[in-house]
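Peer 1: Next up: the structures, one after another.
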Structure I
Amino acid sequence: MFLQIQRGGRICFLDIRKPETQQWESGLQAMQDTLHLEKSVNQSLLDLHKLATDSSDAHLCHFLGTGYLDQQVKFIKELGDHVSNLSNVGSPEGSLAEYVFDKLTLGDGDKED
């Protein structure tokens with residue numbers, strides 16, 4: 001916020017609504033919703049990058065390009081792969097195949113990276 005004010009910007013706080021869906025019937029549905037959300041965030045970052053480019057703001061372009069856009073694209077690719085793998089499994093909700101996918105792909109949440 002300090003940087004935005006320092007550079008002549010305004011701060012406008014907007015309400016953040018909770019997601020429409022909070023309970024998913026399957027891992028595939030949860031991954032698809034996550035992928036959709038990440039694509040939306042990526043588009044917002046691209047719009048901001050375009051605005052920075054149009055305004056000749058090299059610092060913001062560099063910050064977005066190196067700090068966010070590259071990682072966002074990699075994460076979207078990874079989510080897309082997960083959606084594809086879960087679709088190929090073609091398993092009903094709560095199945096053993098989905099459990100194995102979670103363990104092999106996503107790993108244990110207790111582990112430290």
Structure II
Amino acid sequence: MKTSDPQENAVKKLLSELEVELRRQNLWESAPPSSHQLSSTEPFCVDTLSLPQWLQWIFIPRIKAIMDGGGVLPSNCEIAPYAEQVLPEVPEYTDRVQNLIEKIDTKLS
């Protein structure tokens with residue numbers, strides 16, 4: 001049985017808090033984007049998804065899958081600088097989302 005990893009536990013908690021906050025701000029969608037939108041090769045799927053969509057449909061599930069599969073978490077995560085540029089354009093956005101993204105970046109660095 002795998003022992004509890006403090007970094008993993010912290011990341012799981014932060015991902016959960018991020019999901020709750022995205023839902024609270026009505027940025028969590030019930031229907032997934034199209035397969036075309038999800039298959040973008042651009043960083044953050046910038047050409048097909050908003051940042052909240054990318055967080056919901058790509059980042060959060062991918063990090064959870066890595067942890068659930070016993071994989072190695074990324075050692076460098078730089079979402080916060082991008083989020084700082086684009087999130088203020090989202091009407092529902094508050095600083096809480098940015099703060100959580102910064103904490104996730106720190107835990108994965």
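Peer 1: If Rg and Dmax of the Cα atoms in Å computes to 13.8, 45, which of I, II did it come from?
Peer 2: II
Peer 1: Given that distance in nm of label points 7 Å out along Cα→Cβ at positions 83 and 99, derived from a single structure, equals 1.2, which label among I, II identifies that structure?
Peer 2: II
Peer 1: With mean count of other Cβ atoms within 10 Å over residues 43-50 computed per structure, which member of I, II shows the largest figure? Provide the component values of the computation, followed by the final result.
Peer 2: Details: I: 13.2; II: 15.9.
Of structures I, II, the maximum of mean count of other Cβ atoms within 10 Å over residues 43-50 occurs in II.
Peer 1: Something else about it: One of I, II was used to compute relative contact order in percent (Cα under 8 Å, 6 or more apart), and the result was 28. Which label is that?
Peer 2: I
Peer 1: Between I, II, which one scores greatest on mean count of other Cβ atoms within 10 Å over residues 19-26?
Peer 2: When mean count of other Cβ atoms within 10 Å over residues 19-26 is computed for each of I, II, structure II gives the biggest number.
Peer 1: helix-only ellipticity at 222 nm (-39500 (n - 2.57) for each DSSP H run of 4 or more, over all residues; to 500) was computed and gave -14500; which structure, I, II, did it come from?
Peer 2: II
Taken together, the values in this text are just the output of simple stated rules run on the coordinates, not laboratory data. None of these values were measured; they are calculated from a predicted model. Cβ atoms are built from the backbone, for glycine too; each structure is taken alone.
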